[in-house]
Each structure stands twice: as C-alpha cells, then as structure tokens.
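Next up: the structures, one after another.
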Structure P
Amino acid sequence: MGQWIYGKNAVNAALEQPGRIEVLGMVHNDHKLEQKAKTLGIKVERLTIKDAQRLSHNGLHQGVLAYIKDYETMDLESLLSALHDDPYATIVALDGISDPHNFGAILRVCDACGFKGVIIPNKRSVSLNATVAKVSSGAINNVMVAEVSSLANTIETLKHHGYWTVATTLEKDSVDYRQPHYDTKVAIVLGNEGKGVSPLVSKRCDWKVIMPMHGVVDSLNVSCAFAVIGYEILNQRHPYRR
C-alpha cells in the first residue's frame, strides 16, 4: 500500500530516503527535480492541475506530488532501544492529537530541537499521512514514531526506563513549565486539542506543567505550546552564553 504526498519540501525530503518514492508527479516543468528522480530510477508522470488537486485532496501541492510507500511506525521497545544510549533522550507522547496539521507541526519542532521519538496511541489519534508529511516539511522522515495500545501503561514503561514524564495540563498541582529540570531523559505528554491530557494519563506523570498566560486567552495551540517547552529544554541543556 502507498499514498500520495505533496509539496516541494515534503517531496524533496522523501527523495533523500532511498526507495521511498515510487512515482513523482509533476504539474509544471522542473528539470532539476525531474533529473534527480530519473537518476534514482523513479518514474516521472505529468499531472494536470485537476489531477493534483484530487490526489492532494485540494492541499497546497505546489505542483509537485509523489506516490510513496506508506509511512511505518515501530513498537515502543524498538523506540526505547534506539534511544537507549542517549542520556538526554526526549520523547513526545501525544494523547489523542486529532489534527494532522498539529501532528505535522509537532514533528517539525521535534526535528528542530533534535528530539528523536514520538509516541501515538493506535486508536483515536491522527496517523502518519500526507497532510502530516506536508506540514512537517520533511521532519516525518527524521523522527521515529511508535504506536502503543495504552498511553497510560506506556507512561509507566517510560518511567521504568529512566524517563521523567511531564504532562502539559492545567491542574491544581501544575507548575510553571520552567520549574522542572530537564537535564535527563524526558517524555513530554501533549493532550488532545479539545480535551487535553486525559486524567488517567496525567495522574501517572511525574510533573504537570503550565505556561503563564498574560493576555485574554487561556491557552496556546498544542504545537505552539510544545515549541515553547521544547526550546526551554534546549535552553536548560545548552544555555546561551554571550
């Protein structure tokens, strides 16, 4: 099975993955891109604008699409094994993220911060799809994603493997996101866009954190909130020195 991805960044990133792309679809001439595809033995097809709109589900395709093998997830043990030797390994656990734009943006932040792993539930969660790939700007190819059946049980497994677990949630015992020390293995738990982190998952985490809000709104978009926390983690580990 496979799927169509679209957008120049997503397609160019997929071209860097040997054997990922099966067909390159082009609406406009792009000699450099076509030559690269042919050098890699990838079939190039001409598409009409109507074809591109249909295959991208009216997404912002920029005239460039690619038919790829489906993105694959891994199991939790494989992810933990891959990160075993990193004393500052950072994993992001998504508790029911439903918007592919948020998922893609979270993957992009992970890549920007050097975080290598994401965990998603295998039910009631957005999967790795073309929109996620487009929004991630290629980060989908660089961040490992594991699927689990129970995020609550996964929190316990992460703690057993030495991870401090931090839920972003507004509760009575939540503290400022800058208060915890992130100089160890960390798992950041991000909640559903509407419901937030579930109580069952939240109560199993070591820390619950919030971001101070000084305006009229009481929260940030989940991917924006993660970017703030992600760079706080980097700041603590690699403080800027003038």
Structure Q
Amino acid sequence: MTQRALFVSDLHLAGERPATNQQFFRFLREEAARAQALYVLGDLFEYWAGDDELKDPAGDPLAAEVTRGFRRLVDAGIPVHFMHGNRDFLASGGFLGASGAQFLRDPSVVKIAGEPVALLHGDTLCTDDRDYQNWRLKARSAEFQREFLAKPLTERHAAIGGMRDKSKKVTAATPAEIMDVNPDAVRQAFRSLRVKRMIHGHTHRPARHEIEVDGALCERWVLPDWYGRGGYLALDDVGPRLVSF
C-alpha cells in the first residue's frame, strides 16, 4: 500500500479565527482521514497556556475540541505526531494523553515512503534573529516553565496576550531577512541529520528550495501558515507536493 503522510504547521488555531478552525476540522475529516499519518510541526495553536486548558473552567473550549479531533483520527488507526512550535511548547503529557498524539522531538528524522526525512519546526534555523533565539532559550528552560505554569490560568492568558502584542510590534520592526532561515544553519542541519530532504514551518514562506551540501543536492520544503488560505504538504511514493486550500 502506498504510504501517504501529511504535514502541517503554523495553523495558529484560536477562538477569534473561526473560519480557520472550521477549515482545520474539515481537513481532519477529509484529507487527514485518507492518509496513513499526520505530522503537526509546531504552532498548532495561537497559544497554549498549559495542559489545564483542557480541564480548568477558564480553559479555551477550542483546545478540547481540537484534542477530540485528534483522538478520532488516532482511534481510526491514523497516527498523529505532534512537535512543539514557538506558540505551543507548553503542550505536554496532558494534551498528548487526551489526544492520543505522539510527541515528536525537534529535530526528528523519520522514514516516509522509504526515504529519511528531517522534520523541524524551523525556528532553530533562524539564527540571525538573536533576540528571538535568546527568548527561545529562556522560554524552553525548566525554571521559566515551572514559574509560569504555577500561575492561575487566567493570569497566564493575560500574560500571553501581552507577549503576543509585543511580538507583533517586534516582528513589524524586524527586517524580513533576519527572521528567515540562515543558509549556514540549514547546511549544518542537513549534515548533522544526514538527510537530503527537510520539512519545516515557522517562516510562513511556503516553497521548495534546493541547496547543495558537500556536493549533494538537497531539498528543503517550507510549510504554509494558515493565516491566509492555508494548506499542507503531502508525501508519498510519488514524492512531496504542496497543497493549498
């Protein structure tokens, strides 16, 4: 049987974006239901304040709805693989247990249709954006997460709202090339992971790129975000292809 895997990232699902949410659930019912595996490479949610989103009365109802959508796929025999992004890195055991999704480390190498493929969220490749990399290092620390998760959920929601507002201002003031991947970081990732194909998101610049690494021709696929039309990458024995909605 032909193995067909689907890859998405940067969906940024949120209550204030109902059209995108509806597109996502349609995608689960139709495209994902016909695949053999679904890989979510980060930023599934606009934000995730902690796994108590699923149980706390102050939690976002969308969190539980998405979790149930994944569980239906998994119960139907279609594995869901979930990787942290820069917006949902606090999703952990509670989310995984409820949804049935399997945690995917960043980076990971998986074999799809007989070929090894490197999977990343993509933010670690943007090494020119030093302010972001410093924030990422802080936010991923056990100390920061312990202190943050100790706060009431409503307080965390308010703090995240402030961070989102600040992020929008910083993004608007930062040159686009700084927020894109660094070519040397890409080459180093290909070398260290020992693959010729890479898939990632984060930069919101869907495309296929060719790059030569130590004499070998490699390809890098960038996934689309879902702020606009949205879409995914399908990979099977025929090869990869980007699909827009």
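Of the structures labelled P, Q, which one yields 11, 35, 30, 17, 7, 0 when P(r) over Cα pairs in 10 Å bins from 0, in percent, for residues 20-163 alone is computed from its coordinates?
Numbers: P: 11, 35, 30, 17, 7, 0; Q: 10, 38, 35, 15, 1.
Structure P accounts for this read-out.
Supply the structure label, taken from P, Q, corresponding to P(r) over Cα pairs in 5 Å bins from 0, in percent with the calculated value 1, 6, 14, 17, 17, 14, 10, 9, 6, 4, 1, 0. Numbers along the way, then the final one.
On the way: P: 1, 6, 14, 17, 17, 14, 10, 9, 6, 4, 1, 0; Q: 1, 6, 13, 18, 20, 17, 13, 8, 3, 1, 0, 0.
Only structure P yields this read-out.
Here mean count of other Cβ atoms within 10 Å over residues 84-91 was calculated and came to 15.4; which of the structures P, Q was it taken from?
On the way: P: 15.4; Q: 22.1.
The structure behind it is P.
Any read-out appearing in this document is the output of simple, stated calculations on the displayed coordinates, not a laboratory observation. What you see is a predicted model, and the numbers here were worked out from it, not measured in a lab. Cβ atoms are built from the backbone, for glycine too; each structure is taken alone.
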